[in-house]
Structures are given as C-alpha cells and as structure tokens.
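Alright, structures below, take your time with them.
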Structure P
Amino acid sequence: MKISKSLTLPSNTHTVVTIGTFDGVHIGHRKIIGRLIHTAKQEGLSSVILTFFPHPRMVLQTDVQIKLINTIEERYAILETLGIDFLVVKKFTREFSRMPAEDFVKRILVEKLRARKVVIGYDHRFGRNRNANIEDLKQFGLKYNFEVEEIPVQDINDVAVSSTKIRRALEEGHIAKANSYLGYHFMLTGTVTKGKGLGRQLGFSTANITIEEDYKMIPKQGAYVVRSLIDETLFYGMMNIGTNPTVNGDALSIEVHFFNFEGDIYTKRLKIELLQRLRDEHKFDSLDQLKAQLEKDKAAALAYLADTDVK
C-alpha cells in the first residue's frame with residue numbers, strides 16, 4: 001500500500017475509489033473495502049481509499065471533543081494489511097468542507113484520482129453541508145464517465161456495526177464486545193516513559209505508556225489482560241488504566257506489567273493490544289491490599305490466557 005498526502009497518483013493509474021474516515025477499520029468497513037479490492041482486481045484497476053484527517057468532526061465541531069478508535073498511524077497500519085493499492089489522505093479543513101459536491105467530484109475523484117468506479121455505501125453523503133447523496137453521485141458519474149457501485153442497505157445492516165457502537169463499548173469497558181466489532185484487538189500505542197516506581201515497590205514492575213495523541217480514545221478505567229510485541233517476541237501481561245487512588249493519585253496513567261519479561265524498554269514505542277477486562281479500579285486501604293489484588297489479577301489473567309485461544 002502506498003500512502004499519498006498530496007492527492008497525486010502515478011500518471012498511468014486508473015482507479016476504483018471508496019471514501020470515508022474509516023475510524024476503527026471495523027468489520028463493517030471491511031465489507032466495503034473487500035468489495036473495493038474485488039472490483040479493482042476484476043476490472044484491472046488500482047484500489048484507492050480516500051480518507052480524511054483530522055476527522056471532520058474534530059474540525060467542524062470544536063465544542064465537542066471527539067475521541068477516535070485509532071490514531072492515524074494505527075489506521076495506516078491496519079489498512080496496510082488489507083491489500084489496498086493506494087491510501088490517499090486528504091487534510092480536512094473548514095475550507096475543504098465548503099467545497100460544492102460537483103467540484104469535489106470533478107477536481108478530486110475525476111482529475112486527481114482518475115476514478116473509473118466509486119464503491120460507496122447507500123447512505124453516503126458528501127459536498128458542502130453534506131447535501132449530496134448517492135443518487136447525486138450517480139448523476140455525476142454519467143456526466144464525468146465513472147460508474148457508481150452501491151453497497152446496499154441489507155449488506156451494511158447485516159454487519160450491524162458502527163464506530164459509535166465501538167466507542168460506546170470501550171467507554172463502558174466492554175472490551176470483548178469492542179474487539180468482536182473491530183475484528184481485531186483494540187490497541188493503545190505509546191512510548192514507554194518513567195513512572196513513580198510504585199509497581200516495582202509492590203513486586204510488579206510496570207511500563208508506563210505515554211500516548212501523545214490527545215484524540216486517541218482511552219477505554220474505561222480498570223485492569224485488563226494485554227499483549228505486546230517487544231523485539232519480535234510476543235509478551236502477555238496485565239494493564240491498569242487509572243489514577244492510582246490507593247496512593248491518592250489524580251493523573252490518569254497507563255501501566256503495563258508483562259509476565260516473564262526482563263529488560264530495559266524505556267523510550268520504546270509499543271502497541272498494547274487489549275484482550276479482556278478484569279475489573280474496575282479500586283482504592284485499597286493499604287499497599288498490602290493492593291499487592292494482594294494484583295496477585296489475584298495476575299492469576300485471573302493467566303487463567304484467561306490458559307483457557308482462551310488468543311489470536
């Protein structure tokens with residue numbers, strides 16, 4: 001997959017295009033992407049996803065702080081596994097949002113991306129104030145010589161997944177449900193930084209994960225079973241998202257204790273996959289009580305891993 005941030009493709013490229021933000025790249029999105037790739041191969045064209053960053057709501061609804069399932073880098077990595085030829089990333093601005101629908105079709109889909117076919121969901125809207133729909137797109141297709149392949153309502157409804165449903169599941173701590181909607185394990189990607197050393201004091205040394213992207217969604221606070229690839233080796237562990245109330249903490253932290261791991265990973269960038277939720281975060285009366293709970297968490301995590309075929 002080649003990534004273009006300038007709306008440019010090789011001069012001899014003709015394409016099948018789909019359009020969307022694709023936050024989460026969930027199983028509903030994959031239905032559309034699968035259709036895109038199949039059509040491109042069938043017709044000897046290149047498959048193109050046209051996506052936008054920042055997310056349109058981050059630009060147009062500044063009074064609402066939307067959190068995204070994926071960082072843009074995570075979205076790139078997931079899309080790259082799907083077999084797409086080109087990912088075109090258009091910077092979303094207020095000025096771009098005011099572009100009339102026909103200008104968008106003519107200047108971007110036809111002139112820049114050289115679309116011969118557009119694969120799109122039945123409910124797609126586009127153009128200034130989102131005032132154009134798929135019927136308008138079909139009329140533009142007749143005018144500018146491209147076909148429109150519609151993903152019908154039944155196909156979309158059969159999947160019954162949306163990014164909004166996934167965000168809600170994460171907010172409520174239903175990580176297994178979120179993962180089933182995504183078709184992969186929800187991830188947190190960040191840099192290992194030094195913490196306060198509380199975990200080491202309790203016999204559970206932890207890696208503090210700092211996430212630079214403030215728009216990244218953080219699931220409900222609590223303890224989770226996780227895994228991460230460190231230097232080409234997969235390690236399992238448990239993670240706490242919370243404020244460390246037992247020691248009167250107030251800042252949110254993300255701390256991971258890896259089982260059977262020894263090594264210095266400070267400054268490494270890790271992708272932490274969340275497999276299962278263990279419990280809510282609690283304030284304990286003493287560090288001894290907290291340590292006893294961590295022992296129980298570890299036993300529960302190991303039991304889950306032993307009983308589950310995690311892939």
Structure Q
Amino acid sequence: MYDTQGHLSDPESGETKINGDYPILKSFLAGSFSGTFSTILFQPLDLVKTRLQSTVKANVGSRKGMFSTFVFIVQKENVFGLWKGMTPSITRVIPGVGLYFSSLHWLRLACHLEDPLTPIQAITLGVTARSMCGALLIPITVVKTRYESGVYKYNGISDALKIIYKQEGVRGLSSGLLPTLLRDAPFSGIYLMFYTQLKIVANPHEIPYNKSSPTIHFICGILAGILASVVTQPADVIKTKMQLYPSEYKHFYNATLFIYKKYGIFGYFKGIVPRLLRRTLMTTMAWTVYEELTRNIGLK
C-alpha cells in the first residue's frame with residue numbers, strides 16, 4: 001500500500017519500502033518524455049486529421065482522403081510540412097502529458113488506490129486527471145489546432161496567443177473547451193479502463209500485474225486506443241470546428257447541429273482514420289514508454 005509520500009508499505013511486516021524520492025516529479029518527467037517522443041513520431045497524422053476536418057478552400061486537396069492529403073501537403077509544403085504545428089504540440093505535450101501522468105500518480109496516492117484498478121476507479125482517475133490538464137492547457141490547444149489547419153498564419157506561439165486575445169479575448173483562447181473536455185476526458189477514462197482491464201485479462205496468473213512485458217502493454221494499449229478513439233471522435237470534430245471558425249461555430253450545441261445539417265451523421269467522423277491511428281499509436285507508445293520508465297526509476 002502507498003502512503004501520501006509515495007512510499008510502499010508492506011501490510012504484513014509493517015515495513016516501509018522507499019518508492020523513490022519525489023515520486024510526483026519523477027512521474028511528471030517520465031510522462032513528459034514519453035509524450036514528447038510519441039508526439040514527434042505521430043505529428044503528421046494529427047496534421048492530416050486537422051486538414052481533413054477543415055472545410056477551407058485552401059485545403060480542398062485534403063478532402064480526398066488520408067493518403068491524398070499526405071501527398072498534397074508534401075507537394076505544397078514539402079515533407080517538413082507534415083510536422084507543421086510541432087512547436088505548439090510540443091509546448092502542449094511536455095507539460096500536458098507530464099501533468100496527466102503525475103496527476104494520475106498523485107490521485108492514486110491520495111485515494112490509496114492499488115493495482116489492479118477497478119473499471120470505475122480507472123474511468124474516474126482518467127477523467128479527473130485529463131480534465132485538470134485540458135482546462136489548464138486549452139489556449140495552447142487552440143493555437144496548435146490553428147497552426148495545423150493552414151488557415152491561420154502566426155509568427156510564433158506568443159504571437160498567436162497575443163493576436164487571439166486581442167481579436168477574440170479570453171473566449172477565443174478558450175474556444176472549444178467543452179468539446180475538448182468531452183473528447184479528452186472520456187477518452188482518457190475509457191482508455192485507462194480498457195487498458196487496465198485488458199492487462200488483467202492478458203496477464204498469466206503467475207506473472208505479477210506490474211511486471212507484465214512491454215509487448216503486453218503495447219497490445220492492450222492498441223485495443224484500448226481504438227475503442228476510446230471511436231467513442232470520442234464526434235467531440236473531436238466539433239472541437240476542431242469551434243477552434244478554427246469561432247464566428248461560425250459559436251456554441252457547442254450550435255456546432256453539433258450545424259455539422260449534422262451540413263454533413264449528416266458521417267460529418268462527426270471526418271478524419272477518424274488518421275486520428276485513430278495517431279491517437280491510438282501515440283497513447284500506446286506513451287503508456288508503454290511510461291510504464292518502462294517508471295519501473296526503471298523505482299515508481300513500480
């Protein structure tokens with residue numbers, strides 16, 4: 001059992017085993033590293049997803065499909081154009097993923113939760129941790145989405161934040177907050193639930209829960225990511241529309257209704273293939289790297 005300092009105590013002997021100094025900081029650093037690595041690797045998929053969800057004429061080539069969008073971007077912006085929006089992505093991910101994992105670690109310690117988590121515990125932890133991080137980092141999320149769309153031209157993150165604030169105020173910097181939380185919080189909760197439950201199913205009884213292999217982590221992560229991505233895809237489309245065209249999509253309800261009227265039910269699933277690939281692979285990679293790092297630095 002963990003105490004509030006992150007120490008592991010043996011309930012039978014009463015002895016306390018040190019679970020490393022500064023466990024929350026270590027969890028933050030491990031999360032930031034794993035998130036940065038996976039973000040750089042899969043940024044092109046996020047860019048393509050944003051372009052597919054955009055309806056601007058300048059992006060007409062992006063409406064043909066995922067592969068055509070890749071080719072279109074490379075032809076117009078060269079191969080490095082696939083990593084447009086990398087700076088705001090990294091700026092968001094380094095604190096964002098770090099905060100998420102450290103929040104999970106802190107919440108587990110504060111609530112005295114042990115592995116394996118129950119489905120309800122996993123959903124609650126994932127939703128709570130992601131909601132905290134999503135609300136704090138929404139301005140960077142807005143900038144990231146606009147960078148990737150190709151619609152807006154900014155000279156840097158600080159320039160983008162200043163322009164958005166000057167032209168649209170606090171509302172502009174927080175545009176799409178509700179659908180962002182409705183996308184990210186359920187995704188994290190559903191993902192963590194499926195991930196923890198699949199690890200229980202995949203682990204042979206003789207192997208301790210926290211000693212499972214990276215291969216098991218990766219396979220469980222892939223399956224959990226697919227399920228969570230499909231469920232939260234509509235909220236991602238609504239979020240993108242609200243952040244790219246705030247004057248047209250002013251409110252969550254109006255945006256939801258407008259998308260349905262203009263594109264039908266399938267409009268909520270625009271860009272699902274690159275998002276499913278990117279989100280699933282990125283989250284799986286982040287969790288796999290995080291699990292290995294936390295084990296190596298003494299947090300497990």
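From P, Q, which structure was Cα Rg over 2.2 N^0.38 Å, for residues 36-91 alone = 1.08 calculated on? Checking each candidate, the match is Q.
Across the set P, Q, mean count of other Cβ atoms within 10 Å over residues 116-123 reaches its highest value in structure P. When relative contact order in percent (Cα under 8 Å, 6 or more apart) is worked out for each of P, Q, structure Q gives the greatest result. To test your reading of the models, identify which of P, Q gives -9000 for helix-only ellipticity at 222 nm (-39500 (n - 2.57) for each DSSP H run of 4 or more, over all residues; to 500) when calculated. Source structure for this number: P.
In this comparison of P, Q, the computed figure 16.1 for mean projected area of the Cα convex hull in nm² is attributed to Q.
Read-outs: derived from the displayed coordinates by stated rules, not from any lab. Everything quoted here is computed from the prediction, not taken from an experiment. Cβ atoms are built from the backbone, for glycine too; each structure is taken alone.
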